[in-house]
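Next up: some structures, all given as structure tokens.
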Structure 1
Amino acid sequence: MNSPAREEEWAIWLRAAISGDVGAYRRFLEDVTPRLRAMARRRCERYGALANDVEDIVQEVLLAIHLKRGTWDQSRPIGPWISTIVRNKLVDTLRRRGRHVSVPIEDIVDTGFTLRYLLQTLASRGPNSLAVCTFLDRNSRRIVQVPVEYRCFEIPDHFVIGFGLDYNQLYRNLNYVAVLKPEHE
């Protein structure tokens, strides 16, 4: 189905939904959501938003459609209306971030090689600021010096497991951090 035909189907479903047809509203949401996700992904890439912003934007667009569906002029095409909402939610996301980047929390910073790569990649996107937070910092093994603004614990040079840290795919489900005995390494 080409885009104008799909948009006409969306319009039919949304008109029915506005009149109270719950099934039509469900079909509209199920069909429009993957297209919103693709549109948000393309625009995030184009304007330098992070990939993990896509789902937040999709959820905000769906919420805006739900809250504002009565404002859609049913005599006009639905595609531009939806596209405008996506654009506005992307702009809101970029403004809210102020182009500041928060690095996902690291479980452990060790040699620094992975974090250096991540920081260089994120810095190439031109953020106003960039900060690192880690659960565990094993500074004694650091080969590449990287800035760690926030750390929960600095640990000595021991192999640790638990809270997602594993040894040969084992022990990651422990709800505490433990030092792996040398005979198990």
Structure 2
Amino acid sequence: MLLILTNSDDATADYLTEAFRCSGVEFQRFDTDRTLANACFRYRVGSPELRIDGKWFRPNEITNIWYRRPEHLKHPAIPETPEGNFIIDEWGESLEAFLAHVPAASWMNHPANNVNASHKLEQLTTASRLGFEVPRTLVTQDQAELLEFYDQVNGKVIIKPLCCQTWRCSGFSYLYEPRREMSA
């Protein structure tokens, strides 16, 4: 059985779950922002179980996990208070304990592998080492070095952040989208 971990606004998962349904693929979707209201966890030594929408699952019944786009766990009856946060954290630990019993080879996008794969510079190094053609690249905090590189490539540069494309400040979300021309 395929377990899909995502959120309720994931249009790609919506599309594919319908395709799975039509193809007869056995799956269970777990929307982290909604499913807790219909979930339950229990553990006896060596035997974690997770109930989703009234059906109990054991880790050995999960043949594959698609770690798509989960969000922080949410439950409509649990307030955002210190006590509520404690309950959600306990839920998170319970869910992670269940998932830890599923072999890593059964995962698509295992969280630990996602972390390793998210380091852009390491990915460029690996791609180059494996023989892939990678563009000339410079990461620097030195303005003179940046301007020299800019001149070497005739101003044909793409600027990308290393860690993220969005950030929050004072309740607003910002998207990194440089459009400014560089001047020497």
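Just a few scattered comments:
- Origin of the value 0.75, where FRET efficiency 1/(1 + (r/R0)^6) of positions 111 and 159 (r between Cβ atoms, R0 = 35 Å, to 0.05) was derived from one of 1, 2: 2
- If FRET efficiency 1/(1 + (r/R0)^6) of positions 7 and 127 (r between Cβ atoms, R0 = 30 Å, to 0.05) is computed and equals 0.25, the structure in 1, 2: 1
- Relative contact order in percent (Cα under 8 Å, 6 or more apart) - structure with the largest value, from 1, 2: 2
- Rg and Dmax of the Cα atoms in Å from the coordinates reads 23.3, 74; which among 1, 2: 1
- Structure from which 1.6 was derived, distance in nm of label points 7 Å out along Cα→Cβ at positions 135 and 151, options 1, 2: 1
- When FRET efficiency 1/(1 + (r/R0)^6) of positions 71 and 119 (r between Cβ atoms, R0 = 41 Å, to 0.05) is calculated for each of structures 1, 2, structure 2 gives the greatest result.
- Across the set 1, 2, mean count of other Cβ atoms within 10 Å over residues 63-70 reaches its highest value in structure 2.
- helix-only ellipticity at 222 nm (-39500 (n - 2.57) for each DSSP H run of 4 or more, over all residues; to 500) from the coordinates reads -16000; which among 1, 2: 1
- If you line up 1, 2 by FRET efficiency 1/(1 + (r/R0)^6) of positions 15 and 87 (r between Cβ atoms, R0 = 30 Å, to 0.05), the top spot, with the largest value, goes to 1.
Where a number appears in this text, it was derived from the coordinates with a stated rule and is not lab data. Quick caveat, the model's predicted, so the values are computed rather than measured. Cβ atoms are built from the backbone, for glycine too; each structure is taken alone.
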